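Read through the structures below before going on.
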Structure P
Amino acid sequence: MISYTHYKSTLIVLLLTLFVSCSQQEKTEEGIVKVDENGLPIMQPLREPLPKLSEQFIKDKKYGVSMFFEKTWSEKNDNVSFLVAKNGQIIYENYMGYANKSTNERITADTPLHIASVSKVLTATATLMLVDANKLKLDQKVTTIIKDFPYPEVTVQTLLNHRSGMKNYAYFTYENNNWDKKKILTNEDIIKVMVEKHIPLETKTDTRFSYCNTNYAVLALIIEHITGLTYPEAMKQMIFAPLGMKDTFVCEFEKDRATIVPSYKSNNTEIGTDYLDAVYGDKNIYATPRDLLLFDTARYAPFFLNPDLIKKMYKGYSYESKGIRNYGLGIRMSEYEKGEPFYYHNGWWHGNTSSFLNLRKEKVTIIVLSNKFTRKTYQTKKLAALFGDYPFKLNDDGEE
């Protein structure tokens with residue numbers, strides 16, 4: 001027979017364990033780390049640091065990464081922000097070139113650059129947080145959220161995995177005088193043009209993969225409808241501020257156009273803005289590699305999202321054609337016969353190029369941003385070979 005004293009002691013231990021566990025994770029019934037008083041899901045920093053890297057490990061990897069950087073990037077010609085980290089700990093970073101040539105402002109660790117389509121990774125994360133908080137469903141029809149949305153079969157998931165079948169807004173607003181290019185286009189305007197100009201789907205919904213910026217422009221609108229906040233404010237409250245991403249923001253075109261870092265062609269000619277530069281969700285986040293590292297590291301928290309959603313995020317959805325490339329929910333992937341899946345997202349807008357590499361098994365983050373057009377940004381995936389079983393050659397001079 002168990003004594004009352006033993007039973008009482010056991011109960012106290014269990015209650016203390018439960019209290020400590022819940023206080024560390026702040027897990028709600030919905031599975032999100034924390035929800036504020038208005039029910040808005042808030043992303044939290046990783047509370048317990050990942051294992052500390054040994055000095056020898058850092059030394060060995062830093063040598064390989066620095067050699068790659070010095071071989072790839074030229075201080076005389078390139079603008080670049082570059083960072084490699086493991087377990088949230090920076091192994092190597094470098095910043096060079098001009099943030100603004102006309103003012104001689106140099107790029108530093110605190111200079112926010114346009115991350116182009118890497119913005120989709122953050123938009124997808126905010127969307128999945130709303131799903132996890134039961135504010136939204138993956139199979140929910142967009143017509144139940146956005147009034148007059150013209151495509152009845154498009155769901156939140158088919159926006160996230162680029163299977164909606166919609167056309168690219170950059171094309172259908174440019175064609176047939178569908179939009180006055182002297183006027184700045186907004187996310188709301190995209191819906192208006194779809195409806196008023198009877199823009200058809202390019203393909204039937206959920207029949208094939210077609211990478212399309214319109215998907216993520218619509219997701220930004222969904223975030224606004226669900227949260228009651230503008231997309232810039234929702235991203236700030238849900239992700240940027242809680243994680244301490246002090247140099248990250250969504251560009252609000254009319255407010256920020258005079259202060260954002262300009263971009264350049266490869267010959268150093270500055271690229272101006274155009275009527276598409278106010279649309280966000282698919283692009284228009286400005287950030288630093290250090291801030292993006294905070295974001296990526298926070299995604300290793302035990303209850304960042306419920307495990308089922310995380311599996312869905314990193315699952316491929318498009319197998320109509322043979323090949324290694326696929327797309328999850330806001331992340332690109334290469335799935336090889338041997339070795340680990342390779343998760344990443346690249347970006348390109350005007351002269352801005354970006355690459356975000358997320359080696360999940362090894363907990364390695366590799367981030368490269370440039371505001372001067374170059375394809376060197378995309379060669380950075382070769383560095384994955386330093387950390388895991390990925391079929392890249394670090395010393396290969398050919399373009400990837």
Structure Q
Amino acid sequence: MCRLFALTSRDPVSPMLAIDALNVMKEGHDGSGVGLFLSGLGGPFEELKECPILSGIFSEAGLQRVYEYMAEKGLRAKYSAMFKPDTEPPAGTPRRGNYASMAYKIPAEWDSLSKEEIGRKLVRMRLDLRAMGEEKGDIMVFSFWPDTIMIKEVGDPLAIGEYLQLGREELHARHILAQGRQNTNYAINLYACHPFFIEGVSTMTNGENTAFVPIKEYLQSRGVTGYEGYQSDSEVFTHIAHYATKKLGLDISAYKHVITPMNDEEMADHEDREFLSSLKKACRKLVIDGPNCIIGCLEDGSMFMVHDRKKLRPGVVGGNPELGMYAFSSEICGLNAAIPVRDKSKDFQPMHLDTAIVRPDCREVLQCSQKDPLRLQH
């Protein structure tokens with residue numbers, strides 16, 4: 001079993017708040033790993049919002065190969081957050097090299113490129129570096145995108161948090177996704193560890209995806225750079241969110257119309273019935289089969305939670321607008337640990353037609369139903 005915890009805040013906060021919440025939910029996960037997605041960065045990265053950040057784990061030889069690759073591509077390092085532990089790793093955690101997040105200034109010749117073209121280049125470079133690392137085992141890359149850091153490791157989340165000193169100010173962020181559990185359906189592989197990420201979109205999942213193969217095959221047929229290299233059946237949920245918002249132009253409140261479309265009876269009196277019927281047919285191979293709880297974050301900092309019809313992996317959302325902080329949690333005890341002072345009567349547990357959204361202003365939980373009229377993209 002997994003446990004999920006996400007935190008969105010108007011001000012940067014320590015990732016250890018999320019790690020501590022996972023620790024409170026420890027009875028619900030096996031303590032075999034942790035993955036973190038951080039955006040809305042504070043500290044030294046806050047002044048480098050336009051610089052893509054390369055996040056991963058590198059040996060000394062791997063770092064040298066990264067430096068040479070980046071220089072060849074015309075990218076220059078602006079700031080590096082490098083951490084090499086000098087203590088013994090926790091039980092079950094391999095000793096590795098440098099845990100690094102390196103911000104790069106893009107070359108002047110990219111100035112004429114569109115945002116979409118730059119995005120494809122960054123994704124392609126991440127995939128190139130991943131392939132280089134898989135060849136020699138000296139490079140692991142989890143993200144290469146502006147205002148984004150990803151950290152993944154095998155071991156107990158709290159022990160890893162202390163070992164990697166994740167409370168460092170350079171890692172403080174406004175939007176944090178954290179999952180406690182290494183992938184155990186397949187061989188241990190950090191690329192299979194949640195959260196997953198592509199072009200500003202990140203998600204993590206508690207559950208299983210029995211429709212993985214047809215979904216994967218459909219995504220791979222779309223000709224989108226980055227829809228490849230799947231090590232986990234849950235990674236496709238990230239790519240569907242990317243496809244729905246960035247390729248189909250839908251608001252995240254319409255994500256569920258793609259992954260869990262309403263049946264004909266539910267759709268019969270919907271004012272957007274014709275469009276939804278067409279969308280259901282066009283995206284029929286992206287329909288998921290659960291049970292799943294999905295928590296994600298978009299490039300603008302909006303955070304969301306959805307469930308499928310089976311709803312056997314419940315989650316809850318709550319927070320305090322005066323503090324400017326909301327959390328998404330697998331269990332109420334995780335939410336209580338992170339934000340004890342809040343109006344608990346406003347906590348929201350999405351049902352199978354619902355999407356819970358908190359925008360980056362952290363003022364409220366937006367409760368969207370598939371029965372509602374479609375929104376234009378936020």
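Match the computed value 2.6 of distance in nm of label points 7 Å out along Cα→Cβ at positions 105 and 233 to one of the structures P, Q, and report its label. Only one of P, Q returns 2.6 for distance in nm of label points 7 Å out along Cα→Cβ at positions 105 and 233, namely P. The maximum of distance in nm of label points 7 Å out along Cα→Cβ at positions 305 and 353 over structures P, Q, that is, the highest value, falls on P.
Each of P, Q could give volume of the Cα convex hull per residue in Å³, but the derived value 184 comes from P.
Thinking of P, Q, which structure, once Rg/Rh (Cα atoms, Kirkwood Rh), for residues 73-216 alone is computed, gives back 0.96? Corresponding structure: Q.
Where a number appears in this text, it was derived from the coordinates with a stated rule and is not lab data. All of these numbers come straight from a predicted model, not from anything done at the bench. Cβ atoms are built from the backbone, for glycine too; each structure is taken alone.
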